[in-house]
Structure 1
Amino acid sequence: MVSNIYSFEPFPIIICQIQISTLFTMETQHALFVKMALDAWNTQSSRTTKLVQSLSDEALAGETAPNRNSGAYLLGHLTAVHDAMIPLLDLGEKLYPQLETIFLKNPDKSGLEKPPIGDLRLYWNSVQGTLTNHFAELKAEDWFKKHATISHEDFLKEPHRNKLSVLINRTNHMAYHLGQMAYLKK
């Protein structure tokens, strides 16, 4: 801390300059970064849930634009991506592994049978609830650990490939598809 004393009659003023780095330890910086990322995740998740709840099954079945994905496909896709986060973040096993082939490995108009929209809504809520519960249990430092698909050797070279990076990436992905699904609202 650096202090300067300026004398202005009748009272001296002490001005303190504190370097920001002394205010925040690495632990509090990690906690701040995690809070910001989780706040963004929660915002996009609640917006997506609100939109999905507000749309009828008929609206969700419609295409977001001519010759584009349907809202139901995007809901299934987001659910499958978020379900895959559970093992990726070392939080357990997928809840709905059957969604991977339909919504991650194939396009909307693949001809594969898709679950009913009502089931997709339930799967979405279940996966989001599971992630929310797991996220609440993680400590800030846990988010800076490697995720399940990177080797220890590669993680030593690229420590930015951590669990927090996955969360940030998936938050952006969700926001992108939420923007597409917004066109379903009439």
Structure 2
Amino acid sequence: MVYLVRQGQTDWNLFKKFNGVTDTLLNQTGILQAKRQAQNLRSVSFDACFCSPQKRALQTCEIIYEGPIVLDDRLAEIDCGEFEGTDETAEAFKLFWQAISDGSKGTESSKEFIDRNCDFCDMIMEDHKGKNVLVVTHSGNARVINYYFNGKPEHYDFNNSVVENGGLLTFENSRT
């Protein structure tokens, strides 16, 4: 089983700012979210643990898991380019979605982002099939990984997250 945890809350999450590759830290709420998830997952014996190299994800992971952690760049959040640290307004989201369609304004293209996350999932399915794997990452990554395992809903609103800060998604990784 794949246990995906979205990193706990940061002040940029709280104040609705684009937080791609900027290294922000968990706030007190984010630390409590990670502690609650640690309690929730205490009975799971993990065979492997993968984490985004970004500080907010690593903080979350270290609260949840005490074993060896593999930092994997494929789990880093999308690079928001010029949008990093700016307010997540409706207009800004519209411009952001346009920018990532081709990687303009310093952003990572959505194709590159999706490809690296799917590559990570392929590795999990090949190398960790049927094992308990903890993955700690970010909202954008969680969306792509969710699509990988469950398929993309026909009328999904990309402005909505598939998991809240500190939340958990689980995926079956024993399929053939």
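Okay, here's what the table says:
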| read-out | value |
| --- | --- |
| When relative contact order in percent (Cα under 8 Å, 6 or more apart) is computed for each of 1, 2, the largest belongs to | 2 |
| Mean count of other Cβ atoms within 10 Å over residues 39-46 from the coordinates reads 11.4; which among 1, 2 | 2 |
| Structures 1, 2, by distance in nm of label points 7 Å out along Cα→Cβ at positions 103 and 127: label with the highest value | 2 |
| Comparison of 1, 2 by FRET efficiency 1/(1 + (r/R0)^6) of positions 31 and 119 (r between Cβ atoms, R0 = 41 Å, to 0.05) - largest value held by | 2 |
| Among 1, 2, structure where distance in nm of label points 7 Å out along Cα→Cβ at positions 79 and 111 as derived comes to 1.6 | 2 |
| Given -12000 for helix-only ellipticity at 222 nm (-39500 (n - 2.57) for each DSSP H run of 4 or more, over all residues; to 500), calculated: source structure among 1, 2 | 2 |
| Among 1, 2, structure where Kirkwood radius over Cα pairs in Å as derived comes to 19.1 | 1 |
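The numbers here are math on the coordinates, done by the rules we state, and not lab data. Keep in mind it's a predicted model, so treat the numbers as computed, not measured. Cβ atoms are built from the backbone, for glycine too; each structure is taken alone.
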